[in-house]
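Coordinate-derived values only; no laboratory data. Predicted, not measured: the structure shown is a model, and the values here were computed from it. Cβ atoms are built from the backbone, for glycine too; each structure is taken alone.
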Structure 1
Amino acid sequence: MGIGFLSLDPSSFYFVGNDQNLVYLGNRGIFNQVISVDLESKQTQLLTVKAPDSLHVFNDVQLRIDSGRVFLLEGMKSQVWVGSLEDLKVMDKVNTPGFIAALTLDNGSLILKSTKNGEGVLLKQDHTSGQLKIGKDLLQKQVDGFFCTDGNLVKVPNSNKIFYTYYYRNQFICADTNLNLLYRGKTIDTVAHAKIKVARIKSSNQITLSAPPVYVNKQSTANEKYLFIHSALKADNETADMHEQGAAIDVYNVSDGKYKLSFYLSDFNGKKLTDFRVYGQSLYALYDHYLYKYQLNF
């Protein structure tokens, strides 16, 4: 059930985190700018995260707010800056391996999607010792080991579980926060093997995609009970109009990965769903420059 929306400007926002009734959105155009949003009161507040003057960021930098901390994630520069949400300063630098995606854990440790020998791997970096642990054999190679293991990292709130959902195949992984495999799950889509084509650039000896990949899963998120996956493919029981005019969200039990149900998020004011998060029983959806809140009844 939809219970409210807010029009934002500009349209380059992404989810940073939440705190009680507040949702935090980052601005892709201004790396240290955050907007806190309360959709019940329709109040917003512009916040600026203070960073060291010497900090020069790449375009991939992202912010996270988690457990009273602010994280500035710089995967290309192999570093994370950490500070307190209370004073909005990120002054403590943590050196990391280069990474493509990152999860911040409640205790300050990090789960990183990185590469080893040209293939995707999951790593855990301890917040106190800096020690790295590799999630051995968690990500499974199908084509090249790099592009074919692309996916989305999410954590289960108030839990020691994380999920990794592949973009190009009907599979997801549930592991604990020490990167021990708990189970492998399958989505209700039927594409079990990544449909991607890769080529090697001789001059630089790099691998690249030689054709657009076929997405099976888009974004994913989780609350304490369920994993929510935005399905990219039209289902057999789905009409063309339904597929074109909304986003299908498939829901799976966190406990065992079994399918629970599906529902649709219709396009809003002609805009497609660009990202979403579930916090408790509230689902927040971004449609371009609109933030919409839904209340879940399961």
Structure 2
Amino acid sequence: MTCIFSAQSWASPPVDPALAKIDDKCVLKGAAAPGRHVFLIKQWHLDGSVDTRTKPPKEASQARNQAAIFGQLDKWVQGGKLAAVIAEGCSGEIAAGSALKFNGWTVADLKAVSGRGDFAAVITSVPMKIEARHGDRIKTLCGDDPALIKENLRAFSDTRGVIGFMTRLDQYKNDTMRAKPYLDGVIKLYKMPEDTRVEQALWKLRSELKVAIKKILESIDKRNESVVAAVKAAPQGEIAVVFGGAHAPGIKAGLEKSNIACTVLVPDGYSDEEKEMIEKLKTFAGKKE
């Protein structure tokens, strides 16, 4: 028998409609795992290597989304409604003395400014900000695998390189002289015969792009499994998972498989940029799924 988890079976805290909207819920087969419910929150975040501490951006597209997520989590923690928050981009636990750094900020750095009126606007890991302000009231965990993150980044880098070659070769396919440096680059990179033609190089590049996309999707799937494992290891109660929206379908499926109830939230200012990029890559490679 299939049932849809609802508020009738668990008194979850309310979602502020000004900050987020409910997008989906886990569909479970059988009874939900007792004492546990997950808010799966889609985030659109700035690359963690961008320093926002010493060089605060005047404008960032992700700012509204990040502030909305912080606002909702902050309300829940202040109301004693949240047991744990799970972060993207790291492994283990985030605590007061953690050396973990995102966007130039450590937990200690954030704690020092956590009383500021504009703290919600600080652009960095939202779970780290929650730990900085409410570390004595909540468990802050990481649900990611650094090795898989690197694998994911390498695969994305590979796709950019392949697309660069494909774009130029397609652009200059009728101009032998202009196409030559790019054709020579493909021949050297993939150890192809010296007499390789442009159309043969494009076929090879399209094949390599499909391989890179497959690696991206596989690494996302593996990272999703890490999140579900972190949820299972978290304290019982309400758990907030703050992850990139491209991960949401896979994490939701993993929670459903484990009979863990969940509610998917789309915060204000969210953009499906990563998911849209993956779909564009598939189209570019001629791969339809």
Point to revise | Identity of the structure behind 40, 23, 16 (criterion: semi-axes √(5λ) of the Cα gyration tensor in Å, calculated), options 1, 2 | key: 2
**Study point:** Structure (1, 2) behind the derived value 0.40 of FRET efficiency 1/(1 + (r/R0)^6) of positions 121 and 233 (r between Cβ atoms, R0 = 25 Å, to 0.05)
**Key:** 1
Study note, to complete from the structure: Candidates 1, 2; distance in nm of label points 7 Å out along Cα→Cβ at positions 169 and 209 computed = 1.0; producing structure is 2
Review point. Computing distance in nm of label points 7 Å out along Cα→Cβ at positions 89 and 129 gives 1.2 for which of 1, 2?
Key: 2
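Using helix-only ellipticity at 222 nm (-39500 (n - 2.57) for each DSSP H run of 4 or more, over all residues; to 500) as the calculated read-out, with -15000 as its value, let me know the right label among 1, 2.
Numbers: 1: -500; 2: -15000.
Going through each structure in turn, the value belongs to 2.
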Check your understanding: Upon calculation of Rg and Dmax of the Cα atoms in Å, for residues 217-256 alone from the atomic coordinates, which of the structures 1, 2 produces 11.4, 33?
Key -> 1
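Quick one: mean count of other Cβ atoms within 10 Å over residues 201-208 came out at 17.9 when computed from one of 1, 2, so which one is it? Walk me through the numbers on the way to the answer.
Details: 1: 9.5; 2: 17.9.
The correct label is 2.
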Review point. Can you say which of 1, 2 returns 15.9 when mean count of other Cβ atoms within 10 Å over residues 137-144 is computed?
Key: 1
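Starting from the value 35: which structure in 1, 2 was relative contact order in percent (Cα under 8 Å, 6 or more apart) calculated from? Let's see the in-between values first.
Numbers: 1: 12; 2: 35.
It was calculated from structure 2.
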